[in-house]
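**Student:** As structure tokens, here come the structures.
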Structure 1
Amino acid sequence: MNVRIVRALSFFLIVTAVLSGCAKSAVSGSARPHAKPDSLAQVSKGLFVNASLAAARGDYEEAVETFRKIPEPRNAAVSFSLSKAFVVLSRRDSARFYAEEAVALNPTNRFYRQLLAGIYFDMKRFADAAGQFVLLAEQDPSNTRNLFYLAHAYLADEKFEQSLDTFARILKLDPSNENAQAQALWLELKLKRYGAAIHSLEGIMGANGSNDKLRLTLGELYLQSGKPAKALEIFRKMIQEDASFALAWIALFEVYIEQGEEQAFKNEIRHFFAVNDIPLSKKHEIIKLFMYRADNDESYRRAVETMVNQLVASRPADPRSYVLRGISRGELEQYDSAREDFSTALELDSGNLPAWEETASSFMDQKRYLDVIDAVAQARKTVRGSSLRLEVLDGYALYSTGEYFRSVKVLERIDHEKEKKLPLWLLIQANITRAMAYDKLGKPFRSIRAYRDALAIDPGNPLVLNNLAYLYAERGEKLEEAMGYAKKAVEADPDNPVFLDTLGWLYYKTGDYSKALEYIERALEHDPDEAEIYEHLAEIYRVSGNPVKAKEYLEKAERLRGNSER
């Protein structure tokens with residue numbers, strides 16, 4: 001027999017009993033063997049079975065229609081079945097209505113309440129969902145499943161205290177529940193209850209065994225709870241057991257830096273660079289990690305200085321040491337010192353490509369474009385080749401000095417298919433520079449092609465979107481497409497005056513002068529010294545019939561341009 005039919009028949013046997021109370025019995029007092037069946041009950045049963053069969057074969061629309069024909073609509077089983085059908089049909093409001101009705105008609109049925117709680121959760125009505133799970137937990141206090149649902153409802157509603165308390169209830173019932181342990185630990189960290197978190201983590205480690213990740217976390221918790229000595233004890237022990245464990249070294253360095261223990265840090269740095277089990281490449285990665293941290297933290301800058309100086313002291317004949325120290329000095333805008341390191345690296349190895357790249361990049365940071373061009377030329381001769389980074393630097397430097405034709409000549413040599421394995425930001429920069437150079441050369445079609453090449457790599461790049469939109473606006477082409485690009489650029493950077501001006505100019509081009517004025521005036525608020533913004537405002541006021549304002553803004557633009565030329 002077909003499995004679906006068997007299931008339907010089984011369901012029929014259940015629902016017959018459920019609906020037997022839908023209509024009043026025709027028998028009262030003594031039994032009457034030849035009593036006429038109650039037609040209302042029979043009709044209800046038949047419709048319920050037909051609706052259930054329709055749902056079983058996946059025809060939920062028919063199931064809903066048939067359920068609604070049942071003469072006794074206020075029946076908990078019918079409401080429950082309707083709610084489930086509406087859930088499948090993704091009609092959440094209807095599903096909620098009938099689930100609420102089912103619960104109201106039969107408050108003790110846990111299946112009805114579970115369905116309602118799930119619907120509330122799906123509708124992001126987390127407080128209502130939690131209310132239902134509370135009642136379910138009261139009905140069956142030992143059921144950890146309901147408590148899990150309750151804890152997650154609290155969590156989704158950002159009621160972290162209640163969620164943590166609920167996970168604690170779960171752990172009382174099931175102390176070895178790893179899921180609850182992990183969730184409770186996370187919440188303790190979220191609530192900055194470091195003492196409780198330490199206790200929880202030590203309990204997990206005691207029950208399930210320790211590993212490096214848990215030990216690192218425990219050490220960090222001790223540090224956060226104001227016990228750096230305990231943290232150092234853990235990290236030192238891990239290094240004693242395995243001197244090549246880089247994460248333990250990183251954690252150890254962070255404790256010393258954040259505690260301001262400079263001498264202890266210097267001693268450990270010397271020890272670190274003396275460990276031969278850690279590859280030099282890994283040591284370089286750790287230094288770069290701390291260089292990244294140093295961008296926003298003064299204490300880490302001093303630490304990085306110590307690290308790179310010790311690196312050079314431990315590897316004085318390795319050009320890579322000087323390149324890395326030069327990069328760190330460049331980050332601090334110590335350009336002359338940085339180039340001294342790059343020069344030393346090139347004295348040790350004249351073909352060291354990273355040293356040439358960093359030299360050119362250092363000149364670029366100072367906008368010394370002629371020096372960039374010269375450094376790239378020397379690199380080509382010495383290395384007998386080049387790199388994508390050098391070509392991009394050269395192309396941009398040539399563009400910045402007005403050598404537009406030479407710029408595109410350099411950038412057109414780049415084999416984009418071959419270079420796809422390299423950093424994509426370099427290819428994007430190459431295309432942007434190429435597009436701007438072609439624009440200066442009066443070749444808009446090639447400029448558009450270059451911008452589209454950049455978008456193919458990074459479809460959401462706001463600068464590319466803006467520049468392409470402005471190019472179309474100036475040409476009066478594809479204005480609808482350009483409007484979409486400009487809006488995306490403003491969404492990515494809402495306070496960028498250039499992007500706001502482009503969007504406003506497009507509104508002007510499409511005849512919406514009020515919108516144009518709104519966006520370009522916003523651009524002016526962020527950049528009151530840009531002549532082009534005043535020119536655009538002057539034009540908008542002119543076409544809007546306000547010649548006085550137009551003249552005022554045009555004169556302001558002319559003064560700014562005069563100042564710029566001087």
Structure 2
Amino acid sequence: MRKESIKRLLVRAPNWIGDAVMCEPALRGLRSLFAQAELTLLARSAVADLFMGYPGLDHILLYDDKGIHAGLAGKWTLAGTLRRQRFDLAVLFQNAFEAAFLAWLADIPRRYGYATDGRAFFLTDPVAIPDPGLLTHQVGYYWNVLKPLGLAGEPFAPALVVSSDEEQAMNERLALAGIGSADLVIGVNPGSTYGNAKRWLPERFAETARRLAAQLRECERREVAVVILGAKGEESLGKEIAARVDTRSVVLSGATTIRELMAVTKRCRLLLTNDTGPMHIAAASGVPIVAVFGPTDWRTTSPYGQAQAIVREPVDCAPCLLRECPIDHRCMTRVSVDRVYETAVKQLQGLSGSSGEKKPDTSVSNKRNQRNILSGYTIFLDRDGTLNPDSGYIRSPDQFELFPGVARAMATLNQAGARLIVVTNQSGVARGFFSISVLDSIHAKLIRLLGEAGASLDAIYLCPHHPDDACDCRKPNTGLIDRAVRERQVDLSRSYLIGDHSRDMELAKRVGSRSILVTTGAIAPQQVDALKTSGLAPDHVASSLSDAVDWLLDDVRSRAVVTDGRQMTHT
């Protein structure tokens with residue numbers, strides 16, 4: 001397929017929220033393969049809402065299969081709408097026969113997707129179905145369908161976009177329920193639209209949330225509230241749990257749109273959940289999760305990047321994939337409150353720097369008091385994939401949001417005395433996707449978001465050129481850092497570079513900086529070994545910027561200089 005010939009591309013999204021979240025890395029990969037194409041997503045209402053404001057998309061078409069597009073007449077109407085768009089290619093992540101039939105009916109000349117559900121006749125480019133015996137996570141399943149088109153490597157972690165206005169609106173709504181902006185929020189998602197077999201016992205959700213609230217309140221000296229999430233029809237379940245938690249709570253079951261669900265999930269310090277769509281939304285928002293798995297297959301639908309989040313009982317009959325248990329529901333009833341609570345405490349310790357018990361000063365929050373330890377140090381930071389989700393070209397400030405915890409981690413570096421400089425490739429300027437003035441507006445929002453957490457940047461250096469321009473400033477070339485050395489008198493022997501891509505690690509090697517790879521963007525944890533074989537192994541691999549800051553502070557202390565028998569730090 002000559003990619004430059006594809007001007008208008010249709011993507012058929014999966015129908016379920018969880019599947020759509022797990023498909024997001026593949027959508028980002030598709031955007032990178034067809035960077036010049038106009039990309040339109042065809043999706044049902046809930047999934048369309050999920051991707052509202054998503055920077056990798058140009059248009060979203062609503063598939064209203066309960067209304068105007070219902071029945072054969074409705075399919076003909078939708079096919080006519082698609083036909084008038086004159087798409088060059090349809091990529092079908094949705095596996096049903098109907099998806100291929102609609103693309104064929106719409107006269108889209110190239111129709112690409114897995115040869116599932118007897119639909120190969122309607123595909124011009126059928127992709128062989130993976131061997132069912134080789135279990136692959138659903139994120140990889142969607143990613144791998146694009147490999148014949150040239151998509152290489154392993155999938156990114158899913159990432160979603162929630163605007164600051166949406167977050168503010170949710171904070172105001174919670175405030176009306178008595179939950180302040182400084183309060184900690186424990187999310188509980190006890191339902192499942194798939195069926196009762198996926199549901200852990202409501203009284204156990206309540207007891208776990210009650211214990212966590214008490215422990216967090218004692219350790220962090222802050223108010224703690226419980227927010228209960230769920231779909232329409234699960235209101236009584238939410239009220240039952242709220243009555244048992246013995247702390248401030250609000251029931252949002254059946255009372256949120258998809259966008260509101262995303263915003264409130266992002267607000268949570270931790271989410272207790274069954275295997276459902278909100279579980280994947282939380283994972284894509286960087287929220288620590290504890291997920292109770294029973295009849296579904298944890299190997300293929302676990303929260304991506306949080307394997308340690310799963311609690312399950314290894315009974316012989318699981319995974320059965322049944323909606324209702326025909327026997328005694330042992331896969332769920334044998335999961336105790338103690339096990340879920342202990343997993344939650346470990347998640348809080350490992351992913352958010354907080355703890356259910358008092359511990360030595362090892363967390364990012366405690367290291368904030370170690371002022372001047374980084375005096376004289378410069379920390380270079382990549383932008384997309386490191387500070388914010390990299391879901392394609394970000395074309396407006398509304399599409400720009402930071403990863404959870406990033407602003408707080410950067411404030412820690414500021415307070416420790418470091419200078420922070422962003423170095424970023426922005427070829428979207430040369431490609432005509434956005435102007436320098438729009439980029440300036442995006443960076444103004446970056447500075448504002450950091451400022452709200454008490455963090456600041458010393459400079460932003462960017463390369464606006466096309467990759468084919470052979471400029472000296474496009475990473476891994478050293479032009480951006482050379483400029484920082486000239487203008488900011490940077491001592492590269494006291495510098496670190498934090499990024500998500502192999503080019504960041506190569507740049508660090510070229511200039512002599514210590515390097516930290518965060519696995520929040522282009523390189524997944526399982527791809528790190530490939531960096532080692534290519535000679536680009538980082539000095540440390542971190543799961544988040546907070547983790548990177550933790551390690552960086554420890555590294556500076558451990559690299560103390562011994563002079564005249566006395567230990568002195570680089571300050």
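**Student:** Quick one: semi-axes √(5λ) of the Cα gyration tensor in Å came out at 38, 33, 21 when computed from one of 1, 2, so which one is it?
**Tutor:** 2
**Student:** Looking at structures 1, 2, which one was distance in nm of label points 7 Å out along Cα→Cβ at positions 117 and 197 calculated from, given that it came out as 2.9?
**Tutor:** On the way: 1: 2.9; 2: 2.1.
It traces back to 1.
**Student:** Given structures 1, 2, which gives the highest value for mean count of other Cβ atoms within 10 Å over residues 293-300?
**Tutor:** Once mean count of other Cβ atoms within 10 Å over residues 293-300 is worked out for each structure, 2 has the highest.
**Student:** For mean count of other Cβ atoms within 10 Å over residues 157-164, which of 1, 2 scores largest? Show your work: numbers first, answer last.
**Tutor:** Working: 1: 16.4; 2: 21.6.
Top value of mean count of other Cβ atoms within 10 Å over residues 157-164, among 1, 2, belongs to structure 2.
**Student:** Separate question: Can you spot which of 1, 2 the value 2.7 was calculated from, given it is distance in nm of label points 7 Å out along Cα→Cβ at positions 429 and 533? Kindly include the intermediate steps, with their values, before the conclusion.
**Tutor:** On the way: 1: 2.7; 2: 3.7.
Going through each structure in turn, the value belongs to 1.
**Student:** To test your reading of the models, identify which of 1, 2 gives 11 for relative contact order in percent (Cα under 8 Å, 6 or more apart) when calculated. It would help to have the intermediate numbers written out before the result.
**Tutor:** On the way: 1: 4; 2: 11.
Computing relative contact order in percent (Cα under 8 Å, 6 or more apart) on every structure in 1, 2 gives 11 only for 2.
**Student:** For the read-out helix-only ellipticity at 222 nm (-39500 (n - 2.57) for each DSSP H run of 4 or more, over all residues; to 500), a value of -24500 was computed from one structure; give its label from 1, 2.
**Tutor:** Values: 1: -24500; 2: -11000.
Value -24500 for helix-only ellipticity at 222 nm (-39500 (n - 2.57) for each DSSP H run of 4 or more, over all residues; to 500) corresponds to 1 out of 1, 2.
**Student:** So, one more: Among the shown structures 1, 2, from which was the value 1.6 of distance in nm of label points 7 Å out along Cα→Cβ at positions 325 and 349 calculated? Please list the in-between numbers first.
**Tutor:** On the way: 1: 1.6; 2: 2.9.
Answer by label: 1.
Just so you know, all these numbers are worked out from the coordinates, no wet-lab data involved. What you are looking at is a predicted structure, and each value in this text was computed from that prediction instead of being measured. Cβ atoms are built from the backbone, for glycine too; each structure is taken alone.
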